[in-house]
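Multiple structures are listed underneath, in structure tokens.
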Structure P
């Protein structure tokens, strides 16, 4: 019987089609998942999800903004577990200085976040310590400082700051940050360089990218972004407590993975990972709470869903040790 000869061109064509299907799945699955989970929880809660839509999405602003900085870090193959501590420190700074001047307080909060990001960047880039080790250390260091500063009483924000709170303001500020981030990531060399570093740092260096400088700036930028997220957080809660920002880094990581973020970063990263993932996490979390499930049950369900998405979106062909 005659045998069919498979040419190299046909093999390459099949590989391209497979890659295209995977790319489409990476883009559509989180969006479809968001719609399905929203509909399911709305049915299970007898319409409470839609009725409490404003309350549900009130949790998304801080997650959206702070996730964007970590998104940039993960795009180049790094990790950052210090974001919760950055938010807590920046919240304390903003609350303390808001009694004198609101604008100064916001600027100082952003600067405080950038300063912690600079510390992360120094040890990661200059001292060549793995990103997850550095940021875990700074997470515990600054979490201890937060508890020390708020051990007696929470640090309250001034009325001049809390009176600014309004949903339209939060939506506007969040949208501005996201639009700026999207433009820089999608239409400038900024995003291209991050993807190139994530795909292969050695190759990126040969391509003329100043990898160390880029990585240094990204950690500082991520800290500054979370410093601004602290302003949004203070507007909402009105004070900084010992648990301000607690577990934020976990929320960010889960949100990004749920949004289809490849753990290894690189060329397959999509800015939609931030937006869809943040909404998906908030809807999932709020839906489980509305159903009255116990905390361990909620964590079990979240863990299962998280593992499923990691299994789907982990790029096993290019996955390497986290930088």
Structure Q
């Protein structure tokens, strides 16, 4: 094999409960992750040196040097396997860039799996997830997929059984939001309020809604402790949330650190109706309709690999 392609999904945080800052500088989190049908594809090909290329909407600001999480993933696994990191990594973006949907983490997870497959490392997936946690808190879930509760920094995962399919609309904004800046604003707003920060915990009603496949109950239970911080930094997102809710969404929230806004619809037809309303409202740049949960990172068949990297057999 000279080339391997891995497909990996975006995520939305159905719940993001943010605790106080820990001594190591991270926040204690409880995050209910949900993988949705917006995908990146990462192709790794043997090369003379480590390089990264990216294609897709909004990729101008994606780093192409060794600060890219995918490049760091190559180097991390190469060091563990005792092999050379000389690969070309090509990322085909379908996950919004800097949109709070873990696109960079997804690419890191996909790269670990692609490299391990190419190098025939036979590394257990649980070990790949542990390696991924060294790169970022969301990386392990990008490999796992489905729906899961993340604790600690979000890297410790417990799968949540869910029934049926949930239908989503994602409203994309112009530009991105810095995740560290949003966490910093969250801390600032809490300091101004002067209230104690409770220990984060899963929302029991949300977990019950997932297990029952109850979209209405799920929409009513969704919550994001970073939302007010994201709205403080990007006030225009309030109008986006209001427009989607007025269009009939069962639930609405900022996805992760934003600025993407996520809307849960009753069914596929409802999702398309919400998307149309958002696009005519003038409150977002564009929309994406998706469903979840979907599986995590997976190696695509060899024929698809060849299509993703023309000329490589």
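Of the structures labelled P, Q, one was used to calculate semi-axes √(5λ) of the Cα gyration tensor in Å, for residues 134-245 alone, giving 34, 21, 8. Name it.
The value was obtained from structure P.
State the single structure among P, Q that was used to calculate mean projected area of the Cα convex hull in nm², giving 15.8.
Q
Right, something else. Given a value of 17.0 for mean count of other Cβ atoms within 10 Å over residues 30-37, calculated from one of P, Q, which structure does it belong to?
P
While we're on this one: Between structures P, Q, where is relative contact order in percent (Cα under 8 Å, 6 or more apart) highest?
By relative contact order in percent (Cα under 8 Å, 6 or more apart), the leading structure of P, Q is P.
Assign the value -24000, calculated as helix-only ellipticity at 222 nm (-39500 (n - 2.57) for each DSSP H run of 4 or more, over all residues; to 500), to the correct structure from P, Q.
P
FRET efficiency 1/(1 + (r/R0)^6) of positions 46 and 174 (r between Cβ atoms, R0 = 35 Å, to 0.05) was computed and gave 0.35; which structure, P, Q, did it come from?
Answer for the origin of the read-out: Q.
Continuing with the same structure: Looking at mean count of other Cβ atoms within 10 Å over residues 54-61, point out which structure of P, Q has the largest value.
P
Where a number appears in this text, it was derived from the coordinates with a stated rule and is not lab data. No experiment lies behind these values; they were computed from the predicted model shown. Cβ atoms are built from the backbone, for glycine too; each structure is taken alone.
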